[in-house]
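Next come the structures, one after another.
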Structure 1
Amino acid sequence: MKAGRLSTVLLAVMALALTPYAMAASRIPGTRVTIEAPPGFENATTFSGLQKIDSNASLMVTEVAGPYAKITEGFTKEGLASKGMTLLSRELKTISGKPGIFLEFTQKVMGVTFHKWIASFGDNRLTVIVTGSCPDEKAAKISKDMKAAVLSAKFEANLAPPSLEEGLTFTVSKAGSLKLASRLYTSLIFTPSGKFLSEKAENEGVFVAGQSLSKVQVDSKPAFARKLLHGSKVKISKIESQSDITLDSLVGQELTAEGVDPKGGQTFIYLVVLYAPNTYYVLQGTAPLSKRKILEPQFKEMAATFKIKRKGAT
């Protein structure tokens, strides 16, 4: 997987970002990170983090198995601008005893402008990213609290690594050569080597299974799926197929396409978008075109294992 395909994965994932008293610091499910929540925030039900429903505000936490310097190298004015984000402030800080960075920026998502705060820190093996978000018109009232919350993050190294599936609303099972490599927010990432952000991963395929991070209302399912496909960093040259699909009672769209990544690499994309009330799930396989014959069947096999976690299930 070339660097351009890595950017495609990260962008796809990111496209997927009520008590009256402040909560004490508590561990966020799916992570070894604790944060001190602002007043009115409660545990989220669809992602690893906290939410304040009446303000449409959220605090999301993710651990990435990869070097801090590499993962945050795009956290610049130019890097954010390339993804449609406007940088407001950037500060280098020490967070949880590690080298870190704080960002404040705005981003337009589905026609709505969001105000966001990111605190990230780590070392050569692991990176923590804490993202606060709310509609821009509500930012002035809670900006101070949101900044304090993301900067309060602490990594508890003495805790055992949690299951990467903890706190997710769905499951997928590995297929063929694909192995679980990492988790980003509400997305699981699979690669043939079981590694992410490594030299070997630069030239292999990747499969991402995730849930949208915000509520959405979809009018045309086929059109929305094509919009997601064209929203990737791969320049789509042709959509080869698009059809209805049903997985675990969820109706959606299945697409196959070819294109060119930002580095000029010929790329194959397999995409499934499944629709549920106020949300959607994405199952996306991306690979060098030369590996399509090997990985396309595995992408389809993995997608077919998708299941919603239902209450009472173990």
Structure 2
Amino acid sequence: DGGYIFASTTSSTGGNVSGNHSGSGHADDIWIVRLDQQGNIIWQKCYGGSENDEGKDIIPTFDGGFVIAGYTFSNDSGIVNHSAGHIDALIVKIDSIGAIEWQKTFGGLNDESAYDIFQTSDSGYVFTGSTTSNDGDVSGHISGTDAWVCKISSAGKFEWSKCLGGSDEDYGNCVIQTHDNGYMVYATTKSTDVDVTGNKLGRKAWLVKLNPATNSVDAAITSGGFKHPYPNPSTNEMSMKVYNSMPVKEIQFFNLVGVQYYPEYRVEGTTATISVRSLPSGMYMARISYLDSGKNTEEVRKFIRE
């Protein structure tokens, strides 16, 4: 309808905000605001309980409603928390005017968060975030804070979950379903082991492809911080710096639903010049594969095709 909706957090009890569950305003609620094309408020709603609750993402659903992803400390107002004193991932399904259809928490005895959610082809949902648990809805915990992917049904019933990462900090930031019914997870990682390869130092962007049949990791690649090609956005050709110590084996593009493209390119010294003329407009990842002493080394760059 050309309008807008956003998810945020509020501790207010006046102004544009009404219905805060903390009452005194000392705790945060998830705050959802629906706007018309001119930015006027159509409706606003607070969700949560008496403790802190935070909304991280909201998306429209196939039935005309919306689904919210976030996390909660609360254990009241219809919220059943798995772990007193810790946080659970919270998913709230609402209708087109903000009425709650169902709300469910997911996690174990430690901390879980949901940062991003995507509606899948079976009308269910997949969300990603982080976990420090290894019980309840969480299995296969690796170490410390893991990136976490969880699949639920259209009614919010738990189906499966997957921990991703290594021995350091890992967080899931975005997830989509790919054309082969697998999943692509954009994460950040400080790990250098287990699921993570190619990271040598510090926090890096990390892209993980999950197999549709087994939910196992099909591929996982890290970047040097998503250095942008130039010009960015691009219309005809773009250039990017490459490692001069390693020969380029292959350059691939893929869009946000996992479709791959194989562009024409040339490498001169430390600069790769790549044609983007044949690409539809949109956001892409460029995956650069190097041949490093017989081992495959990869990095990822992000760009926009105008």
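Structure summary
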{"item": "Source structure (of 1, 2) for P(r) over Cα pairs in 10 Å bins from 0, in percent, computed value 6, 25, 29, 23, 13, 4, 0", "result": "2"}
{"item": "Origin of the derived value 27, 51, 22, 0 (P(r) over Cα pairs in 10 Å bins from 0, in percent, for residues 102-141 alone; candidates 1, 2)", "result": "2"}
{"item": "Structure from which 0 was derived, helix-only ellipticity at 222 nm (-39500 (n - 2.57) for each DSSP H run of 4 or more, over all residues; to 500), options 1, 2", "result": "2"}
{"item": "Which of 1, 2 leads on FRET efficiency 1/(1 + (r/R0)^6) of positions 30 and 254 (r between Cβ atoms, R0 = 25 Å, to 0.05), largest value", "result": "1"}
{"item": "Origin of the value 2.2, where distance in nm of label points 7 Å out along Cα→Cβ at positions 62 and 150 was derived from one of 1, 2", "result": "2"}
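Readers should treat all values here as calculations from the given coordinates under stated rules, not as data from a laboratory. Bear in mind that the values here come from a model prediction, so they are computed numbers and not experimental data. Cβ atoms are built from the backbone, for glycine too; each structure is taken alone.
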